[in-house]
Structure 1
């Protein structure tokens, strides 16, 4: 954090370009948190810096959509040209002393802290959509979401949620084919790309299916499978 003594030095004010549509998602990792939160849009905000994080008056801001297949990286890529647009519009206004200062509605503010790799632990009791949001929020280039298959830690890189009804316990592997289908608290999650820690990344159904890509014994039948990470984390 920068103290007010330093923030007061620039004659036109100190400014920051923040990766959300303020006052939402103040703080650290705003793009990741927006995806994890299931948001359908976020944005970029140029604002004056004050002592409180991301709470200063707004100069300009824009929104971008978040689709169900977006990841943190793809949303960042959407924000790059938006950043260029904002700066091209704002710099002349700042030089001429005509830049707006729009106060934020602090009653609508949300704040989120930093995320750690351990926060990527999948909780299969969540709805499939929420697990999918976690996966795409922390997939490459981030450390990734993870679960356990038996004693092995599995990094989950790509998924898709379904609303399929099941009475199986959350974390139970239902099917292995092109995807590995796992029961959740609500719905079923299709695991498309995964990686056993320490091994190369391949398609999930291939690695946990018949073993043709690697010299592993055939997988047991779905009814004999242990829950995919149930009650395990770390």
Structure 2
């Protein structure tokens, strides 16, 4: 079982970037936690609904939710934010971390990425997802979400207060992006990621670990036999 932590600056960021992959993780028994850093109060719609909407979205994805409620549009990648994310990584025992891509026009997204890269510096799988405000994105890893696209759309639909009338969260646009990345990955629908690190663990399925496998103790070798010369 893998332990997955998805980090998002605002409510609905994670769903846009990697909800299909999180659903795929859950389908094989991985533990999934969503860390939402801000309360999203500067976004559109009725901001008092942000927290319950995020809770419903996490329930759709069968994921745990960590809600920090930091001020929206004021994230700073300082030691305090790094500590918040480090604590989440430690509490969840995360061995896979998803977060925003570094090149993004939204300052909160950039701050969340920078702080996560510091907090996850010892994590062997760190993947960056694309947001509508991402400016430069070179995908290197793809996850087949053909069986999980509807779950992704259902999770996004939970954020009704801020997606109504938003072209960025239009289900048609979201599905089109999944089709585009699916074409690149040679599957029907995919989510795409850029990787800071991605260690491909080829051991049999089970608990993935960033620690090296233990080597078997060496067997004692008997001394060579010496023939007697008469």
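Assorted remarks:
- Origin of the derived value 35, 34, 30 (Cα extents along the principal axes in Å, for residues 48-167 alone; candidates 1, 2): 2
- Per distance in nm of label points 7 Å out along Cα→Cβ at positions 88 and 200, the highest-valued of structures 1, 2: 1
- Structures 1, 2, by mean count of other Cβ atoms within 10 Å over residues 104-111: label with the highest value: 2
- For 1.1 (distance in nm of label points 7 Å out along Cα→Cβ at positions 8 and 32, calculated) the corresponding structure among 1, 2: 2
- In this comparison of 1, 2, the computed figure 100, 41, 31 for Cα extents along the principal axes in Å is attributed to 2.
- Structure (1, 2) behind the derived value -11000 of helix-only ellipticity at 222 nm (-39500 (n - 2.57) for each DSSP H run of 4 or more, over all residues; to 500): 2
- Comparing relative contact order in percent (Cα under 8 Å, 6 or more apart) across structures 1, 2, the highest figure comes from 2.
- Ranking 1, 2 by distance in nm of label points 7 Å out along Cα→Cβ at positions 56 and 152, the structure that comes out highest: 1
- In terms of Cα Rg over 2.2 N^0.38 Å, for residues 64-127 alone, the structure with the greatest value among 1, 2 is 1.
- Highest-scoring label, criterion being mean count of other Cβ atoms within 10 Å over residues 112-119, among 1, 2: 2
- Origin of the value 3.5, where distance in nm of label points 7 Å out along Cα→Cβ at positions 144 and 160 was derived from one of 1, 2: 2
Each reported figure results from applying straightforward, stated rules to the coordinates on display, with no laboratory input. This structure is a prediction, so every number in the text was calculated from the model and none was measured. Cβ atoms are built from the backbone, for glycine too; each structure is taken alone.
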